[in-house]
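Values in this text are rule-based calculations from the coordinates and carry no lab data. Just so we're clear, the structure is a prediction, and the values are computed from it rather than from any experiment. Cβ atoms are built from the backbone, for glycine too; each structure is taken alone.
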Structure 1
Amino acid sequence: MRKVLGASRVNLIRQFLGEAVLLSLLAVLLALVLAEAVLPVFNSLTGQLLTLFGTGGWLLVGALGALGLGVGVLAGSYPAFYLSAFRPASVLKGKAAGSRGAASLRRTLVVVQFTVSIFFLIGIVVIQGQLDYLRERALGYEAEQLAYIRTPQRETPMNFPLFQETLAQVPGVVGVAGASRVPGSGQPFNKLEVKVEGQGEDARLDAAFIVAHPDFPDAFGLSLVASDGLMRNPSDSSVVFAVNAAAARLMGGGEALGRELAVFGPNEPEPFTRGRVVAVLEDFHFESLHHAVRPLIVRLTPDVFNWTFLAVRVRTDDLGSSLAGLETAWAELAPEWPLDLAFLDDRVQALYAQEARLGRVLGYCTFLALLIACLGLFGLAAFTAEQRTKEIGIRKVLGASVPGVVALLSTDFLRLVALAFVVAAPLAYLATSRWLDAFAYRIDLSWPLFLMAGGAALGVAFVTVSYQAVKAALADPVKSLRYE
């Protein structure tokens, strides 16, 4: 009509391009406002301190403005140069139908959008499944209600028997043990070389090494595989070790008990300690589940060697009173050293904080991707329903039912989502498999996980399309065929 009334093609091109660029720049402005509003939430999710208008912020704004301008020009080019070339007589006669290329482009965009959405959905399902597995896997020790306290040992030598006796008298405390490292807390363990009696001179095994009180296994709830009875009361002159099953296997399995060990420091030709194995412990995850259980050597001694930490097990019936008692007792024992107490189960969960943050961020990304994909699908469904109005009217006149029409309109779109699943599933499998490779203990990737994500995407797509499909199916066919 505008061309009939005298508008030139140049005027139409300017109008289409101008409208597209204006909308794109308004979208950039709105995006900046929303980004500034949600940035605190994003920082809390990721643990970062990002700012939008900090150093180089205005450069970012300029880049976004240029991006908005470019997107506006690209988006407006199709109506500006393609639609403005139609002949007015052909358009008014209804002969200027949409091209197959335009329809293919719209369908391709829908497939791409749902491919990204399904990819993120599968990622969320896998990450959540792995986090649940990490929380539920038995660690080999009892982390619940086990607190550990950093001692002043490195600054001021401490009287450990006095500390142990005083803290053990606090109501609710059922065990106290000292250790140079706390298993499961994320602290690095010293990696030393160990030579085993009866093995070759060069046959040394690499093992983690800590020093602990003989009550250490009881305080942590560790299980014993074997013991010769000397673990609790080693003589003052002897050096004794407890080893885990992983180390025992390298020492000859059941023959590990009673073996003499020589422990070497890094790049040291002579051992700094020698002793005998008096106990074998069940394997337990003293490191995160990112790592397989490796050999561990625990030197057991009742004397203070390096009690950097005290492990304190408390009952759960009156935790508040127990913590208050610990604070009071600690103030008497070390008034110049503030009580630095943490619960082991909290630290164990903190080992996987990065994965939990990734899951939360991916959840928000999935929501946004699904929203964008559904908006595109909703628009395509509305356009298709309008294009097929007369066809639907004829089908209804010939006896087609409402469910049949809804199925007719929905099937084509659900096929697009199914195609997106076929594309997204292999990509998601490769990505999640590579992510899971960071864990020594992980879930298995099974097709039910992928099918669940694909089914969720199909359900969301069906709900999105069904509104337009039902609306078109319920329309009065008389109105659509009145002028035919």
Structure 2
Amino acid sequence: MAQHRYMLFLFTVLLLVSCKNENKQQALLAEHDPVDINQISDDALLDSVQKQTLRYFWDFAEPNSGMARERFHPDGFYPKNDAHVVTTGGTGFGLMAIVAGIERGFVPRDSAVIRLEKIADFLKKAPRFHGAWSHWLNGETGEIQAFSNKDNGGDIVETSFLAQGFIVVREYLKDGTEAERIVAQKYDSLWKGIEWDWYTNNKNGIYWHWSPDYQWEMDFMIEGYNECLITYVLAGSSPDHAVEPAVYHKGWARNGNITTDAEAYGIPLILKHNTRGGKGGPLFWAHYSYLGLNPKGLKDKYANYWDLNVNHTLINYEYAQENPKNFKTYSPESWGLTASYTRNSDGGIGYNAHSPDTDKGVVSPTAAISSIPYTPEKSMAAMRYFYTDLKDLLWGPAGFYDAYSLEGGKWVAPRYLAIDQGPMVVMIENYRSGLIWDLFMGASEVQQGLKKLGFTYGK
């Protein structure tokens, strides 16, 4: 207990230091909604959820780098002393979330530009591997934090999530003040330096990892369908390091074998999900690639991507309603299976990529909330349930906690993950205004890359 209290004290000091020059932002983001939660309007609810969730990337960012922490534990207790581990992919989500926060007036524009420049400067100095960053970095030192034994080099998937944010920030600031244009140029340079073609390993496909110590030993070619479509889209869009169309069609699309006629609950899957069962993967597959990439009106010879994501979400929802394992957690308002913290058999906290294949009776609020563009009524009903009926259980300093279960009483993982918090802010914004979609899809190289790979897009 003494050690725990000491770590909590250290973490409290850390937060105070990180926020000492951001009192204005802290006060703005920490406002309590005076509205009776049972009477709150949809717009006010969306404001409250976006604003509070944004605190993950604003108030609780790693102070030295400005980057998104891999995880945030409000109790201050971190295993392996990893409070300073920052995530590249989650930071990409955070960049887009900050842009949404600027536009909504949740954070002052001038302060946000300073924060965005701080992140760009940190990333410029951080180790890169043929232009790609590692999955994790130490936010204090900038050094590599190995994700696994041989995963200590470039991670092109996490880099693609990060680069999606680069393009959004560049497009948002490029016609602004002189200071904003300088920041936009920094992100443009970071984006253009990624050597996507290197990560093909001279084959028709993109390989997830490369390390100067282990070379291509991880040997993981990215094939669809999962969360990695954005990796191929950006690889095809690069001004100086683009891949050829065959890399997309023969690698990601498996020579056309990515398609399927399978259905679940009478709903077509459209593409073969990389799962054991036939009811789709975790819902983050419908989110990560589509924070900037707008699936509405996006098609190629394999899929209509709006239908793909709507169907994926509906199948996930219908699975919760079928509830084959008779969990008490699920209802029309309580649903959403995706990767998050989870409840272990001993009641402790673990991690699981929840899906119909790996169902543990645990709901992750990000799953339903980040699906709001696809299932607005069902997602709003879930959000309202989380905020009203379960607020005492779920609502914390950075929005809804990561996961909960109602089996054998109420259980919650009172923690946060960057990759779960970011999509909520961004996808709510895309539902409300389409801002992040419009910025990303408006980039000339993205338009050219989509055309090159055989996509059509009509907003």
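Comparing 1, 2, where is mean count of other Cβ atoms within 10 Å over residues 393-400 highest?
Working: 1: 14.8; 2: 20.6.
Biggest value here belongs to 2.
Of the structures 1, 2, report the one carrying the highest value of mean count of other Cβ atoms within 10 Å over residues 161-168. Kindly include the intermediate steps, with their values, before the conclusion.
Working: 1: 15.6; 2: 28.6.
For this comparison of mean count of other Cβ atoms within 10 Å over residues 161-168, the top structure is 2.
-18000 is what came out when helix-only ellipticity at 222 nm (-39500 (n - 2.57) for each DSSP H run of 4 or more, over all residues; to 500) was calculated for one structure; which of 1, 2 is it? Working shown, then result.
Values: 1: -18000; 2: -13000.
Checking each candidate, the match is 1.
Starting from the value 22.1: which structure in 1, 2 was Kirkwood radius over Cα pairs in Å calculated from? Could you put the intermediate results ahead of the total?
Values: 1: 29.0; 2: 22.1.
Matching structure: 2.
Upon calculation of relative contact order in percent (Cα under 8 Å, 6 or more apart) from the atomic coordinates, which of the structures 1, 2 produces 22? Show your work: numbers first, answer last.
Working: 1: 22; 2: 17.
Attributed to the structure labelled 1.
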